[in-house]
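**Student:** Each structure below appears as structure tokens.
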Structure I
Amino acid sequence: MVSAFKQLTQFLELCEAMLKSMRTKIRKEIYRIKPYDLLEENTISDIVEWIDSDVELCRLRKPDFPAKHLVSYFAVVDGEYLLLVDHINAELWLPTGGHVEPGEHPRNTALRECSEELDFKGEFLIDEPIMVTVTETVGKTSGHTDVSIWYALKGDMKISLNFDTGEFNGVKWFHKDKLPKESDPHLGRFVEKLYATLT
């Protein structure tokens, strides 16, 4: 009969193997991104080094433990328009997104957050992630670092969205050439890269 200690050891070994497997999948997802500029090339290199350092990648406790953790951003896109949310905590207009849960692939995070925050089933506009950035947070939960993988999902401006009023003051469609100034510092670069990829 297998002892309780041996069962626990086997369980912990299985958990460790699963986490290593997910770390490998996240690294592969980062490598799917073609750098748009030198900044992103350096960012990818730094993030892969961070992933390989065996530190915890996902947020374990709100708002900021560990102080650096993974986020999936997704822009909902309809032609030349992007949906942004007036984020209560960040006090900025941002693409929708959320923290990657332990054991969760960032792509699944984007789809889960789309369902939770906008109440519709997301579909990727482009299969690959568009961009990756590292940003110090601001607003009510400032002081930690988001490693953000950016995706694009298909949108429809004609559909009324039932957004999460606990997280957002509102949602609004912005033309790609008229983005709000109060936003993520990398939004402009993301939009440039997104539409360069689409053409």
Structure II
Amino acid sequence: MSDDLPARLADNLRSLRDARGLTQAQLAKLSGLPRATWAHLESGAANPTLAVLHKVAGALQVTLDELTAAPRTGTALHRRADLLERKRGDAVVRKLLPERIPGAEIDRIELPPGGRMIGVPHTPGTREFLACERGSLALTASGETFALAEGDVLAFRGDQRHSYANPGEVVAVGWSVVMLEDVTLPARR
């Protein structure tokens, strides 16, 4: 990308418009500017006034700085030591993501051979998915025990009492994905 301001403005406008799924005509209407002005701005050939930039920023709901700034990657590296990790029963449970996803929890569960962990029932309507990545896991829910081998995934109601165990002879690793809102699973064929 070029370092000159008109080219940067043009790139940012195209990106912002594309991210919103809007056409130049729609943004022209929102801003009160002619569509030809938008086309000219996105071509990189324009030298807009501050008043035009203000209208453009208002239509896109961004600051003037966001229109002209060099793009940011939005990338952040989070080291393992920075991720929330806790001990629950015999298990080490670590959050997969450093940021919350509304309505979801994703945890990595590591259980030593013979280890157990009691699950906490979630809110009514919750669905939980347990994926076995390494070793073997056993999940007990509603008095029934399900055995998972590597690659297996078990879907169950997460709003009931449940527990996890490692019946194997090696450390087991599983992933728990909890959907706190009702998730309807498709019927099996």
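**Student:** Looking at relative contact order in percent (Cα under 8 Å, 6 or more apart), point out which structure of I, II has the largest value. Display every interim value, and only then the final one.
**Tutor:** Values: I: 24; II: 18.
Largest one: structure I.
**Student:** For the read-out helix-only ellipticity at 222 nm (-39500 (n - 2.57) for each DSSP H run of 4 or more, over all residues; to 500), a value of -11500 was computed from one structure; give its label from I, II. Spell out each step's value before the answer.
**Tutor:** Working: I: -11500; II: -7500.
The read-out comes from structure I.
**Student:** So distance in nm of label points 7 Å out along Cα→Cβ at positions 25 and 65, computed for just one structure, reads 2.7; which one of I, II is that? All intermediate terms of the calculation are to be shown ahead of the outcome.
**Tutor:** Working: I: 2.7; II: 3.6.
It traces back to I.
**Student:** Name the one structure among I, II that percent of Cα pairs over 31 Å apart of 20 was derived from.
**Tutor:** Working: I: 20; II: 47.
Matching structure: I.
**Student:** Output the label of whichever structure in I, II has the greatest value of mean count of other Cβ atoms within 10 Å over residues 49-56.
**Tutor:** Working: I: 12.0; II: 14.5.
If we compare mean count of other Cβ atoms within 10 Å over residues 49-56 over I, II, the biggest value is for II.
**Student:** Name the one structure among I, II that distance in nm of label points 7 Å out along Cα→Cβ at positions 41 and 81 of 4.6 was derived from. Spell out each step's value before the answer.
**Tutor:** Numbers: I: 3.8; II: 4.6.
Computed on structure II.
Every number in this text was worked out from the coordinates using simple rules, so none of it is lab data. Keep in mind the model is a prediction, meaning the values are calculated, not measured. Cβ atoms are built from the backbone, for glycine too; each structure is taken alone.
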